[in-house]
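Take a look at the structures listed below.
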Structure I
């Protein structure tokens, strides 16, 4: 890592050789030779070292619809990258093998930093962009684990992507600090932010985080003009009450009723492998709640429900886009982001 890159790291120096990481709302104070909660941001001689810098997991093409992002350059492929590490400990994580492995290696002891630093493919930011171009991917997606933990590498990639006329999207838990969001300004073009629930109890007990910082990130990023879509994974018995779903919808409406809300079905995984999957009826109930609140774009995910995966004009109700799995089809009533029936623009990023 160059001296110039080091100066751009998200941390501040403290007394006694400690540092404070300011990438996420944990604001970890890190002693010399140790890492923060995520397991990948280390204090090395009073400076912050990102030990997964350029150590890429799962690089390759993936549909933008899979993020999920339905209003951001639909029908395009992203070049998706991750690293190991996460600042949450979600009990239901479907990517726990990469998001939680840094923490698991750290807890096992020994030379955990060396082991973590050897995980992934060695790829420079230039290599990421060249591979994306070679595979005809006009968008770089920072996804699979929590990209906040590798923000500096993501932003280096993002700057190069913009130079090549490409765009950047974060798929995130929304725990970015205000310093991180400020650094993202003008580089990150779109975000799918998880709003996992709407109670502090749920966030604390199930994810290891807190609710309020996520709400602040959503508002802050929207104010900066970053295109936002929100996903809620609905877990039976945890965050599926009418009250909680209504509160989520009301919050989204208060920020912008045109923010798409993805309501996704839970399937058993990781530490919640005995929890039942989400009934389709629950998703449809949430969909109806969102409609009642006044949200303009609501989608059911992880189930086959074509009518609730489609995009409708917010003014006249004409179907504009139809989806099947991760494929989007434009109807004859949609062109260049506009409903041709009533000439109303559909909110999103279309070029």
Structure II
């Protein structure tokens, strides 16, 4: 099977509300989709969408022209030898994996892991913690979510702890919180925040340190039973070193950030072999293609954790249909490959 044509489509999708985090704010998601068509009539899709404003889409728009005429193995080797940015690598990696899974007649998750289950538990993505968080949490609970994620690090430590206590008082028993600081704090502020979480139903805290070196993270992790997690720090770190250090108990895997599904599965295999460490797959507020890729990754991890996939509701429009979420569970289809059907009106 050879790649016959390769096309890139741009998109720009407005959000229903502005997204706030310690890394910055945005109100649209822009990127491009890679579509690879084979001489057997299969079509594979991948998403290139960076949050860092790099030139990944522009680079992909040129690089993809080398792919027609190559078989999947040749295209994979060409990708491995490239210097594409992670978001562009993710698009090519996902499209090739989509084609390979279709060729095998398997959903992408089952191609990655034959034991994958196609129903994945999700946390709700509530956005930034503020005085309105309780209302958003109540809406998520009504939809069946039991794990709620909030962005922190935008207000002072004392104010955010006060909001969290108010929120926790309103939550039913058994509901858990996940918090993401996006590298907002000094070591002292992180220590004060973590100490203030005592008695609150917080399951995980992502990226608490502005300078997240492994020894300082390990010292923080030793101070709390809450699972600390690395996310945007991972691209600059070595998987073997991170796992050997056991500095944190969770790794947040984002295909767009790490360069695709293959890279994420490598991180996951090394984490799985490390006692006390687990992985969570999440989107980066992706379009339907990126969400599908992260969802198949989550299913392939097969660890029973809640994953950060229920983000499509933040988009006012999409490039196609994202997997449905009901009762806090995302259900992937049984069709081979990624399972993406485009809305051609959104692509240019």
- Quick one: mean count of other Cβ atoms within 10 Å over residues 94-101 came out at 19.1 when computed from one of I, II, so which one is it? I
- Could you tell me which structure in I, II was used to calculate distance in nm of label points 7 Å out along Cα→Cβ at positions 206 and 222 as 2.1? I
- Of the structures I, II, report the one carrying the highest value of mean projected area of the Cα convex hull in nm². I
- Note on the structure: Value -7500, calculated as helix-only ellipticity at 222 nm (-39500 (n - 2.57) for each DSSP H run of 4 or more, over all residues; to 500) from one of I, II, is from structure I
- Figure out for me which of the structures I, II the number 14 belongs to, where relative contact order in percent (Cα under 8 Å, 6 or more apart) was derived from the coordinates. I
- Which structure, out of I, II, was distance in nm of label points 7 Å out along Cα→Cβ at positions 46 and 334 derived from, given a value of 5.6? I
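Laboratory data are not the source of any read-out in this text; all were calculated from the coordinates shown. All values derive from a computational prediction rather than experimental measurement. Cβ atoms are built from the backbone, for glycine too; each structure is taken alone.
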